[in-house]
Structure 1
Amino acid sequence: MARKTVDFNKGGIGKLENDKPVVYRILTPSGRTNYIGVAQRGRVQERLNEHLHDGKDYIPGAKVQIEQTGSIDEARAKEERIIAKTNPPYNKQGK
């Protein structure tokens, strides 16, 4: 599926497609993963905006990378595998 990386700000997020579920990574300036999450089709931009500094679920970051998936179940399974492998600092353990 399609993968895209943009600046982690309103302008960058606005360039992302909303037509499929995604797994997203919020990246530090050095490219390390701070957080892994999923967003449903039609809610990608909205969910990522919630992580900006004025949002309800703030996560610091410089870039955001999304990978589109075929279904929300596929996205959640991929999210779980990536979290187990990379252990991002802002993902809660035991989630």
Structure 2
Amino acid sequence: MNFSGPDAIDNAIKAGLDIDGSPLPEAMLKLYREVMEKEAQRQRSGVRKSMRNRIVRTGAKHFSQETLNTRLIEAGWEGLKDKEVSFFYN
């Protein structure tokens, strides 16, 4: 199976396989499914906040701190918070 792109992890989990093709332990899958079921039931706070969180989490892997901060501000969000910088860039 080809596990690439933004849905790669979800597709691998659905297949019960790690990216290298090895099977995921049933206990791990069971816990993951239980947590995701609870998450699916959680009330959401807003699309913009969720979009920003996803951009920061993923963008930190692809952009420098300065670039991501600038891009967030240019897009209309607040820049990186101190706790985000500490977590993703230190």
Check your understanding: A value of 3.4 was derived for distance in nm of label points 7 Å out along Cα→Cβ at positions 50 and 66; which structure in 1, 2 was it taken from?
Key -> 2
Practice item. Compare mean count of other Cβ atoms within 10 Å over residues 18-25 across structures 1, 2 and report the one with the greatest value. Key: 1
**Study point:** Test item: relative contact order in percent (Cα under 8 Å, 6 or more apart) calculated as 36, pick one of 1, 2
**Key:** 1
Check your understanding: Among the shown structures 1, 2, from which was the value -20500 of helix-only ellipticity at 222 nm (-39500 (n - 2.57) for each DSSP H run of 4 or more, over all residues; to 500) calculated?
Key -> 2
Check your understanding: Given that Cα extents along the principal axes in Å, derived from a single structure, equals 29, 29, 24, which label among 1, 2 identifies that structure?
Key -> 1
Review point. 9.0 is what came out when mean count of other Cβ atoms within 10 Å over residues 34-41 was calculated for one structure; which of 1, 2 is it?
Key: 2
**Study point:** distance in nm of label points 7 Å out along Cα→Cβ at positions 2 and 26 - structure with the largest value, from 1, 2
**Key:** 2
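Every number here is computed from the coordinates shown, using simple stated rules; none is lab data. Source: prediction; values computed, not measured. Cβ atoms are built from the backbone, for glycine too; each structure is taken alone.
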